[in-house]
Structure P
Amino acid sequence: MSDKSFIGHFNYPTDYRIGPDNIRSLPAACSELGIYRPLVVTDSNIPTLDWFRTVVQVLDGAALKARVFSDIDPNPSSDHVAAGITAFNDHRADGCIVLGGGSAMDTGKCIGLLVHNPGTVFDYEDKNDNWKRADSGHIAPCIAIPTTAGTGSEVGRAAVILDPQDKTKRIIFHPDMLPDLVLADPQLTVGLPSDLTAGTGMDAFAHCFEAYCVESYHPMADGIALEG
């Protein structure tokens, strides 16, 4: 895949870099953010995929001491976030690489939010001004590598986490919990199961359709919706 039309670089407000083989720029991205011992947060099935070996090789080749955390369900719960925080601390990690779909993205963002801030994940539920309990300066640096088209969590300030006690999903919010940098590599979407490709494609379409039809107007949002 060498089509130059797939290459772009924009900030909205996340630093978003898209292009084939972008995962090979991962060491440079880690260096930019001062990440040398990353926790790689990913969906449970991704470590079995062939291209994931390339990610590991790229990190190893740059002498980055990475640990993989993939104990995540399709609907991540507070238990998964807590386990990820333990993995982060046990590894003495200094940042997160969140790689996968919305489940990995949301879990990784919450790990980064909480690892140096007090309380549990639900202390930051999107109610009142709960987000003010966290110190923005204590949020761990985060690089997002999306592998599906649908969720948009890599540029979002929120996450959806399941409460295992009452089986409800809660929105966790902080204005600074969005990833510092996104590396989007279209080649990572090749070979996904057909139902996942179709489902996330429809999800992306729904986001574009909703953004274009909403009563409020933003020229950049409309442009992205139409092109999307």
Structure Q
Amino acid sequence: MRQAPPPIAYLLPNLFTAASIFTGFYAIALALEGSFESAAWFIFLALIFDGLDGRVARMTNTASHFGVEFDSLADIVAFGVAPALLLYLYIGESYGRIGIMVSALFIIFGAVRLARFNVTTSRIEPSVFIGLPIPTAAIMISIAILVIERYEEFAPYKVFILPLALVLAILMVSNIRYPSFKKMNFKTFHFIRFLIGLIVVAMGVFIYPIEGMALLAAGYLLYGPLRASFYMLRRLIYRG
């Protein structure tokens, strides 16, 4: 019989969740000060803490309903409010009500995405996500800002962050499926190939952090619509 973890063990994953809230709030504070690039990096840091809390809970057998709800509240702060406010202050403010609408829709649709996830998955880890995960949407906003801040030649395209945010918001509440890596069975992979691929990706991100993360995030973002288009086209061909 598996021994129940000590009560203090339940504190550890929730500390990572609290850290995600703190870094999300600090990103908001930095955005209000006009430090947009630093704010974007702190949203990345929130993503790291968000990825650790669930894994630590599973490793220590301390997953709980409280932890699930706490994590959702943390996500709406770190990946909903923080990137939306960053978006508004960075570019949306210059476009008045349009900027307000897009920024608000990002938060609202992100909250809908989280609520749908909670009521449809319960305690079962999904093999796929229905709709774009809100952390991915937040990271796309952050990456777009980091790229524009890094490369001056992209400055004229700054306005396109608003339609990008609108597309991300719609994808969050769509029925498009995205892969979840929580149930990946690494035993079925060829270890050497997987290790080599992981090393190559890690080196690329290390040498070109912004560009590497931009490619990874863009690839994940496009995977869902491309997969949906492929299956739709295949059904049309079979029906024809």
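Read-outs: derived from the displayed coordinates by stated rules, not from any lab. Just so we're clear, the structure is a prediction, and the values are computed from it rather than from any experiment. Cβ atoms are built from the backbone, for glycine too; each structure is taken alone.
Of structures P, Q, which gives 0.70 when FRET efficiency 1/(1 + (r/R0)^6) of positions 58 and 210 (r between Cβ atoms, R0 = 35 Å, to 0.05) is computed from the coordinates? The read-out was computed on structure Q.
When helix-only ellipticity at 222 nm (-39500 (n - 2.57) for each DSSP H run of 4 or more, over all residues; to 500) is computed across structures P, Q, the figure -24000 traces back to Q.
When mean projected area of the Cα convex hull in nm² is computed across structures P, Q, the figure 12.9 traces back to P. Hey, mean count of other Cβ atoms within 10 Å over residues 98-105 derived from one of P, Q reads 27.2; which structure? The correct label is P.
Source structure of the calculated read-out (distance in nm of label points 7 Å out along Cα→Cβ at positions 34 and 82, 3.1) within P, Q: P.
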